[in-house]
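Values quoted throughout were computed directly from the atomic coordinates according to the rules given, and no laboratory measurement underlies them. Please read these numbers as outputs of a predicted model, since none were measured by experiment. Cβ atoms are built from the backbone, for glycine too; each structure is taken alone.
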Structure P
Amino acid sequence: MEITCTKCKRNKRAVKVALFAILVFLIVWFSIPFTALRVRDSAVMVYVWQDGSPTRVGSGVVVDDGVILTARHVVDGANEIHITTDDGEQIISTEFYKADDTDLGLIIFDCNDMPPKVRLSFCELFVGQTVFGIGSRFILNNSFFQGFVGAKNRLSYTFGSKGLTQLDIAGNPGDSGCGIFNRWGNVVGIVVGRRSQGITFIIPAKVCRCFVAKYKADKAMKECE
């Protein structure tokens, strides 16, 4: 009887230790620094070329095979786009897809050694939620920045007719088109602009998902023609 009780105590202790180890692992794995480390390879710098010369710099994030999500005003008027990945690889694209009713754009590229893709979030943001971005502010690629959700459903027709999410984050030149992530590593929105220092607007993931789905539907339609 005593031997059985001792084994039971040891088993309970082992289970507690295992559960504690799992809890610690999850806390560390889904912490902001570790999440940023996991998703940073999907963030890219976007150089826009017009008439043979570079004109501006933006950001983007890989959300599907050969598809980079960015802001429409980043790719507007481009003849060619040079994409720089986190490890310095250069990719050139001349194929773009732009939304009609909101400030979203896609860069289409064909690359065997392409950056890893990340998922667009299905979870609704809430005010006060911690989020972070990885952009190319001031031509400094893969720069990390962090802040909070300040408000939802802001309207600014400069960036289209869809409701925007307001962030308590200082947007800077070069951040347009960069992905904003939650602590799970999913993209919750795309940076499209700012109103003043410390306030940045993003197009939420649900709008981005519809836009990417429309692109895939249009692509499938063209392939059937």
Structure Q
Amino acid sequence: MMAPPSDRFDQLRAAVITLFDGSVAVVVTDPSRGQPALKAVERPAVAGAIPARQTEFAAGRAAARAAMAQIGIVPGPVPAGPDRAPVWPKGVIGSITHTDKLCIAVVTPVTNIRSLGVDAEPATPLDFDLIPTICSAAEQAQVAGPDLGRLAKVIFSAKEATYKAQYPLTGMLFGYDHLDISLDPSAGSFVATFLKPAPPFAVGDTLPGRFVQVADHLVTAVTIGQGMPEGA
């Protein structure tokens, strides 16, 4: 029997907290349920969007404000910038991810963390037609075998989380070929290496990350600390 949503969300929250360095607040919300009204400055981001997208967006923002409250910060609006990335209130760093089943917001005060990224995906194998688009030949060789689809999904999610973490620092849009992911499945960890520059990150700079599969979802996370990038 499948666990009730509240139990599954508690499992997710507890697991996601372990993926980050430092103290973070994590809130998981259900986008299929009614959500608090968006703040006025948040509404333009989904004006004209289909109802499902509006609900998903509202669930993510509600999770973000609840996470702020957990760490003693007065919950503020999180509008989307022209690039659609979240614009966090002063003194707050965060990341939001959505699937059709849940929204996760991770928030921390500005302390020793410069940026963070989180990505959640259904724990299903990556479509085999997409693997060559997302994974390089070297990455495909790394995960070749019976678990190819599952581990390729981890690589995809790791690249998404890394992109989210680097973007506030670089403001740079790039594709999957910008990063190489080296997985350690037994440790639930990965290392993302820049194959192309994204200042302040140079070719060869690395960002460590972690991943977990819990409650039918794969979640990946990257934390960028004050001392990075350092290279490897």
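The table that follows gives values for the structure above.
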read-out	value
Distance in nm of label points 7 Å out along Cα→Cβ at positions 49 and 121 from the coordinates reads 3.6; which among P, Q	P
Which of P, Q leads on distance in nm of label points 7 Å out along Cα→Cβ at positions 17 and 217, largest value	P
When Cα Rg over 2.2 N^0.38 Å is computed for each of P, Q, the largest belongs to	P
